[in-house]
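Peer 1: Following this line, the structures themselves.
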Structure P
Amino acid sequence: MSPMDPRRLLIFRVVVRKGSLGAAARELGWTQPAVSQHLAALEKEVGTQLLLRSSTGVEPTEAGRRLAVHAEAIHSQLEAAGEELADLTALRRGTVRFGTFPSAAAVLLPPALARLHESAPDLTVTFDELEPPDAIRALDDGEIDLAMVFRYPDGAVEEGGALEWTPLASDPVLAVLPAAHPRAQDPGLRLADLAEEQWIAGCERCRANLLSSARTAGFEPNIRHSTDDSTVAQRLIVHGGGVTLLPQIALEGYGCEQVIARALPDLQDRTIGLLNRRGAMAIPAVAALRDALVSVTREREASAAKTADD
């Protein structure tokens, strides 16, 4: 038997429910001959008679009654699918899988989730803490829908092909010294002045930026420790473990009063932004999380600028 046309099944359902071709045609907004042609084609597909016709209307045969049960189930499933898609489009439901690096997770994600809960309380956001290379792999593998990552000026470009990049904010990179360091308050401090210090390196990308910045300043840093954890890095600094470079957002999320962070003229900002697979922003739930993150990030930048002006 050839596959049944689901459209004809739905027409058959209306005919059975209405009890006549004419009533079904009126409900469907079709002509009666058109309805009759579809029913004849359906009976040809199933290989048996489905309706008994009379002057008062139609009545399903035994095969017709059994098929009508399946037609009702198909109609119910289509209605449920339509309602579910309407819920997703109206942001009544939906799930977004999100990944970002630790300091953004601490500083930017919580207020964004709070804002999203106000505008779309039934959306679900699942979150994985991922450094940029892992987040990019997760996007490529379809494991997450949206990622917030950072890139340094000399870093690799991830967008192109299957991924789209949306820059959000500059994140200043600061030199972090012990509060008692003899140059901590020196207004003329430059990166080259720290050439003889022992250094603490961060994640793979942060380490690469340290090496690049130091070489531009004319020295090769003596890296004594390596840690992805900015709290650990600051505790090492407090106890004489060296100096480091940390982005502002990491200091905001995990600050320590016993260190001093200095903006130096020979350090370049990194950029925080969003990565997604092409076309993902057409999904309302993903776009809603994006909008919340953009809003929180812009407010944070505006607040920082106002503080600087004051």
Structure Q
Amino acid sequence: MRVSVVLCEHTTDRYEDLREAADAVLAQTHDEVELVLVSDGSPAVADRMRRDYGDDPAALVHELDENLGLLGARNAGAEAATGDVVAFLDDDAVPADDWVKRLVDAYETHDVPAVGGKMTPRWVAGKPGFLPAEFYWLVGVTHRGFRETPGEVRNTNGSNLSFRREVFLELGGFEGDIGGRKGDANLQGGETELCARLEREYGHGVWYVPDAEVEHKVFDYRTDPWWLLDRAFWQGYSKRGMEKFVEGSTDEEGEFLGQLLGEFAPARLRRLVRDPGVEAATQLVMLFVFTAAVGAGYGYGLLKWR
């Protein structure tokens, strides 16, 4: 099974991170891997891609004349790819060397249309002591409460998500400008929307393989409390938007909220009583603060889409 890994870039500011990701793709233990590098409207990026990877038979450089944004660039990369499977990776993510092999094993074993894996953190600026693991999803990392064993989920993180290429193309790929097309630039959720269509058309979600790991670099700005609160608010807003436009798209979030308030928060409180500590107390407080921020964003969405 040939797997095409699509990696997009639009600025030279992040090019060294992209190189680390690209080199990790080319070093995969699976034999049949194609690296598809997409320059999203940047001639400077395209030139560097060609210089560094143009002579590698396992790499394909695809240049876009204009900036389409991440989802549009991914669609273009999938169309240019030649693999049986198309997998997506961000420029600030680094896959384990057996990542593709574990994705392929799942396709061959379970005969599913889509497979995704686990995101683990690389704390570039140090791990923030105030951030509870239940909210790691704010920094693009698999959070506490997500499924822990192999099996079907609605979707995984977009930087560790793959599809049979023919399925991806038949679905029409990602809705490249989901916020613009829905009339709101703050609306997010490209993976959710695509995987909702996958479920509707094929009767399957994404098969989750926790051993298929990708490390996500968490830069310093992503550990700023105000940045995280802002992200939590707009994520809540987007959940309401996706709920309005994609029926049933927030069922998993509802289940997680119940788990968060009914299981994780009480367990943290019990541990804090047994073993008091500043970090544990701060994380408990922030768990409720982030929940409130998501709820405020969701409430704002309710007002917008009455």
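Only the coordinates and a few stated rules stand behind these numbers; no lab work does. Everything numeric in this text was worked out from a predicted model, so none of it was measured. Cβ atoms are built from the backbone, for glycine too; each structure is taken alone.
Peer 1: Assuming 0.95 is FRET efficiency 1/(1 + (r/R0)^6) of positions 171 and 211 (r between Cβ atoms, R0 = 30 Å, to 0.05) as calculated from a single structure, say which of P, Q it is.
Peer 2: On the way: P: 0.95; Q: 0.70.
Going through each structure in turn, the value belongs to P.
Peer 1: Supply the structure label, taken from P, Q, corresponding to mean projected area of the Cα convex hull in nm² with the calculated value 15.7. The partial results should precede the final answer.
Peer 2: Values: P: 23.2; Q: 15.7.
Considering all the candidates, the number was obtained from Q.
Peer 1: Continuing with this model, one more query. Compute Cα Rg over 2.2 N^0.38 Å, for residues 51-98 alone for each of P, Q and report the one that scores greatest.
Peer 2: Structure P gives the largest value of Cα Rg over 2.2 N^0.38 Å, for residues 51-98 alone among P, Q.
Peer 1: Given 15.1, 45 as the derived value for Rg and Dmax of the Cα atoms in Å, for residues 243-282 alone, which of the supplied structures P, Q does it correspond to?
Peer 2: Attributed to the structure labelled Q.
Peer 1: Comparing percent of Cα pairs over 23 Å apart, for residues 27-130 alone across P, Q, which is largest?
Peer 2: Working: P: 57; Q: 37.
Comparing P, Q by percent of Cα pairs over 23 Å apart, for residues 27-130 alone, the maximum is at P.
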